[in-house]
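Before anything else, here is the set of structures, which you'll find just below.
None of the figures in this text is laboratory data; all of them are computed from the coordinates on show. As the structure is a computational prediction, the values presented were derived from the model and not from experiment. Cβ atoms are built from the backbone, for glycine too; each structure is taken alone.
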Structure 1
Amino acid sequence: MSNKMHITLTVNGEEHEFLAEPRELLIYTLRERLNITGPHIGCETSHCGACTVTLNGKSVKACTMFIAQANGAQVTTIEGIGSPDNLHVLQKSFREHHGLQCGYCTPGMITRASKLLEENPNPTEEEVRFGMAGNMCRCTGYQNIVKSILAAAGELNAAKEAAE
């Protein structure tokens, strides 16, 4: 007898339906089943944040969430934030302000930063540091990550003001 359950998941606007073991981790569903490889497997304990995605409007660590918990959810990964041909402001800012080095943590950083700026469009440096505390980088020392997020916030705010 199979323990598999019917799962419906919308990832980056595309609906997926499949059978899965309820205890399958969301990160493995994304990477292995759906071939969405932006979120990375880092620590598998939720400490590093390399697997950060947005699920139903909240930042979550996909390495500790069962697919059964995500059933019916809307998921956004780095692939849903921008594309190589149309980079999101955060992606451009990370590139321009050297907010990345090896790039392993970058998808989780940008996914979390995107949600952070949605929640707080004009954060202080302290608020960025606090809001990004669940995402680790072993290369950059964080200063350029913070600078990148603050620069993106300024650009997003300027674009919003220009549109008004």
Structure 2
Amino acid sequence: MRRIQMTVDGRGHIAEVEPRLLLLHHLRENLGIGGVHWGCNTTNCGACTVLMNGESVKSCTVLAVQADGAEITTVRGIMENGLWHPVQQAFHETHGLQCGYCTPGMIMASVSLLKENPEPSEQEIREALEGNLCRCTGYENIVKAVQMAAPYVRRSEPVAAS
């Protein structure tokens, strides 16, 4: 067992973990964070995408011990003052989800994209989300959601509900 500490969605956590435990399982099973979905465990689907120290990672390919001392942000941690993040609101407004299983990972990958590239083209959005699979939507409304959220993220303001 190894003692680790990390900040998840603004709250500090200390735990004893097996060195081989994946960050995904630590977040879900040890910390009870359900907004990180377990899809494939092989880095193919992206449902488990979180931000680690501000960078997008698939938590099924990161060991919990590798996240020792890290700041982890999940889809639940991007809300501010009880308001959805502009990307969350845009996914809702554009119906960028159907079953919702991939949605947390899609949102976190989109947040990461807009941090790195605040004015992405449609092609850049599609390329940035290639590692996140959606079996329901055909991606059209997901791309629209990222396009809708981009100016709000640039201005750091919530998306106005329509």
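For which of 1, 2 does distance in nm of label points 7 Å out along Cα→Cβ at positions 31 and 119, calculated from the coordinates, equal 2.5?
1
Given a value of 16.3 for Kirkwood radius over Cα pairs in Å, calculated from one of 1, 2, which structure does it belong to?
On the way: 1: 16.3; 2: 15.8.
It must be structure 1, since only it matches.
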